[in-house]
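So, here come the structures, one by one.
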Structure P
Amino acid sequence: MNIVNFQKFVERIDPRLNKDERKEKIIQIAESSRFTECYSENLVLMDCIQYEINIVENNGIKTGVLFCDLNKLKKRSFHPSLYTPFTSDFFREQANIHDFWFVFVEETPHIQFKKFTDFIEEHKLKDYYNKIFLFRFFESTIHQLK
């Protein structure tokens, strides 16, 4: 995503958000844009402001993508059950979403895959998400875990 498009998303952030919430939204925009660039040139970021889940489009098919920063996992402040309503049939129909993806975002390149597979099993993510990825942000690499 070029800087102009990035800025357009930043400008759409609700001005009533506090500093930390605004920072989280900017991180969400950065993760979303980098992931779409790395995944495929056909993947287009449609929305990352309206919901906690991001909406991308790939060849006309809309997909919901939930990014999970490893810092949230370390703090135990993230629980995927908070986001399962986004994977419901109702939300799929309302947002015209076909698939849902879960993306672990990692900034430290030496973490073992087992940590992620354990988390996937523990929280039964395979029941809710069509695809699960590990996205190494600074390396710009994506590993499909499901």
Structure Q
Amino acid sequence: MVGMLQKKILRDTKENRWSFLAIVCICSLGIALFSGINLYVTTVEAAVSDAYKQANLADYWIYKGEISPSHLADLRSLGEVQEVQRRKVTDITLPGTSGAVLHLHALDETATINVPELLEGSGLDGSEAQRPFAGQPLC
């Protein structure tokens, strides 16, 4: 047997069904938005973490004019240091261009820290010095 209060609840629900549906839709949209943003943040964090691991990005940089092999050995001997690599970075202005600058990074060995990503072409294999035009200017 249905009581008077239950009849009133059913009648109110029937009369306000569109309001209830609107509230359910708004709640569903809010949950979907929250889930989407949460998934996006998680995906971006994973992509950034993978990029850092793949490139082995350095935690610290030491800027100095010249770093001798003894300085390099001193840095390697520090307890917290896992890996040390020196490189020469210089900016070269290109003649015949309006303000174009070439940022040149030179290494003694294969890059193990801040490994560059090759976007196009192929890497150097060591035989480049034996090519006929090696050592000659490009221009």
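Values quoted throughout were computed directly from the atomic coordinates according to the rules given, and no laboratory measurement underlies them. Predicted model only: the values in this text are computed from it and were never measured. Cβ atoms are built from the backbone, for glycine too; each structure is taken alone.
Structures P, Q were shown, and FRET efficiency 1/(1 + (r/R0)^6) of positions 48 and 96 (r between Cβ atoms, R0 = 30 Å, to 0.05) at 0.20 was computed from Q.
Figure out for me which of the structures P, Q the number -11000 belongs to, where helix-only ellipticity at 222 nm (-39500 (n - 2.57) for each DSSP H run of 4 or more, over all residues; to 500) was derived from the coordinates. Working through the options, I get structure P. Looking at structures P, Q, which one was distance in nm of label points 7 Å out along Cα→Cβ at positions 8 and 32 calculated from, given that it came out as 3.6? Only structure Q yields this read-out.
Computing P(r) over Cα pairs in 10 Å bins from 0, in percent across structures P, Q gives 11, 43, 38, 9, 0 for structure P.
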